[in-house]
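Presented below are the structures under discussion, each in the form of structure tokens.
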Structure P
Amino acid sequence: MNKEFFEALEELSIEKGISKEYLLDAIESALLTAYKKNFNSQENVKIVIDEEKASIKVYSLKEVVEEVFDPAIEVAIDSLKKGRKKIALGDIIEVEITPKDFGRISAQTAKQVIVQKIREAEREIVFTEYSDRQGEIVSGLIQRVEKNIMIVDLGRIEGIMTANEQVPGEEYEVNDKIKAYVLEIQKNMKGVPQMLISRTHPGFVRRLFELEIPEIYEGLIEIKNIVREAGSRTKIAVYSKDMNIDPVGSCVGPRGIRIQNILNELREEKIDVVEWSEDPVQYIASSLSPATVLAVDINEEEMASKVVVPDNQLSLAIGKDGQNARLAAKLTGWKIDIKSETQIKEEMGQQQ
């Protein structure tokens, strides 16, 4: 190696943001392995890189003994030159054993190590750069789909969307633009950073509301809870401490104009925006939107409720396959038993 090599190493460390000492330590370690492999050495050796002299030398570490039994790790005291400093039995001395063609091996090894360490450092930089993006929404282009796993180009990092995180019924093609919610940043088995993303997570809807509704972003309206059956229906409970703000109306907007971008992003998915309340009776009634509720009777000990709706609202309150009632129960945390007016009258008549 020459001085140009060390100058290039200095420039490289500055350009890539990698410590030169880190690179030199890695090169030393790799050269030690390369020496033992190429020269079938069993000796206890060390590599010394001297920047000032632009040299790399190999030294064998040997114990000073009276009689040598293992030349690979021992040296006889009588064989040492008298000019050396005082040496005593049991001392460990360094004996230079640099092979003639070690320069070629050094250059090849150093190049491989530098390429590898730069790659590792760049991956770490990307990982650090994206590690705080969890819980955000990202946009990218679909690269490919492999065994129901969608690979999305997000710039310097790849997005991975498994089948469970894809919305049933949504269809995409390569090069389509897609938005998704960041679940986690991780490294694969090769150490390459990857971003796990989702379109089914309730957090995706939460973030869309924060992006599209200024009052939510500014903290004037609070999202209390979100429950979702992705691709079908979402219920979101909102609340505002400011009596002058209508949280539901602010989210929906006149003729639904403010929520339209969210609906467009979620395609065919329906969204019920309901007002959260400390009063479970009001909250349960609101949670069954779009159905009209006539009465709610609650049992606080069992966290259970009985809800009465008009006859023509029963199927709407329950929803297809019980979905509306199921989501309302998840949203409020209460068991909900829904009856029509006629059913309640019949039950009361039987009790008399």
Structure Q
Amino acid sequence: MKAIDNKELDIALEALEQEKGIKKEYMLEQIEIALITAYKNNYKDSENAKVVIDRETNEIHIYSVKEIVEVVENPVLQISKEEAVKINKNLEIGDTVDIEINPRNFGRIAAQTAKQVIIQKLREAERNIVFGEFNERKGEIVSGIVQKVDKGIIVLDLGKLEGIMPTKEQIPTEHYEVNDKVKAYVMDVVKGSKGVPQVIVSRSSGEFVKKLFEFEIPEIYEGLIEVKSVSRDPGNRCKVAVHAQNENIDPVGSCVGQKGVRIQNIINELNGEKIDVIEWNEEPSIFISSALLPAKVMAVDINEEEKSARVIVPDDQLSLAIGKSGQNARLAARLTNWKIDIKSETQFKEMIMKMQEEMEEENDEEMNANVEE
């Protein structure tokens, strides 16, 4: 049964293979699966049917598959040996035989089904290609236009795909309007409803800041300076630890730039978020001291086992070291990955005095106990 125009199908399948990378054999298998489904939906007694497309001519053949038995109880599924050997004399009881059938009007159904399969697979291929393109862009910054704001979720037009920026990935101090141009960091690419790829983006991530530094500071892009860690309170303050292997390179100065030009470009992109650029150091006490800038630190007592540090600052630096609502201390702890306990000089002296008094009391109690004995 020649149900599909051979030339038309060949052109469609070859175009899919060349342009979209979908193999012709795969497409023919998919059309066969769709055709048998269409056949079973349109004709009775089709439980044992199968569809085969001739790979050379693209002609469609429909077969009724029957088991060879001695006594036929179900003519739809069975055939006698007497009838079977007329088709092939080598057939035995228990074998199956394919009997070609030519159902009425199936040519039209077949052509329509093949067209639907090709369209569907073309869409899937295009989605997969776009998915692959954006999946390779994970960890990069993309630009998009705000398409809509839906219950706090920002939907961006990224050209081929939609970018989704959940509430937690937005900068709290920013307000987004339709048609605003927005830069964001690609966190993930997922397949949404109906297999349509969606790009999950963020402006609140520390990785977004890290990537902005890479764009604005050539030394970071070239690998001369490394961003070791980032901690953020999105929209308010950010601390960035940088390090240069070459002692002749000033990592902080390079990032800030002459008259602060380089860092100002990043601050502008983050709508005024304050940024502290700190030099990373493998010595925890030095790194922790730097992380608490702009506060001045007098001493740092390290506990390696607990990965905790007690920091002593001048009395007039305590509030600066802790920061508003504990922000500076919190960001420093995240940046260094150390627990930080900050004490003023007076608090520390009082603590030492109290400890000494307690020790003296304990000594007195021991002496009294010995005297009584």
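Computed from the coordinates by the stated procedures, all read-outs in this text should not be read as laboratory data. Because the structure is a prediction, the values reported are computed rather than measured.
Please state which of the structures P, Q yields 74, 30, 18 when semi-axes √(5λ) of the Cα gyration tensor in Å is computed from it.
Q
Given a value of -12500 for helix-only ellipticity at 222 nm (-39500 (n - 2.57) for each DSSP H run of 4 or more, over all residues; to 500), point me to the structure among P, Q it was derived from. All intermediate terms of the calculation are to be shown ahead of the outcome.
Numbers: P: -10500; Q: -12500.
That value comes from structure Q.
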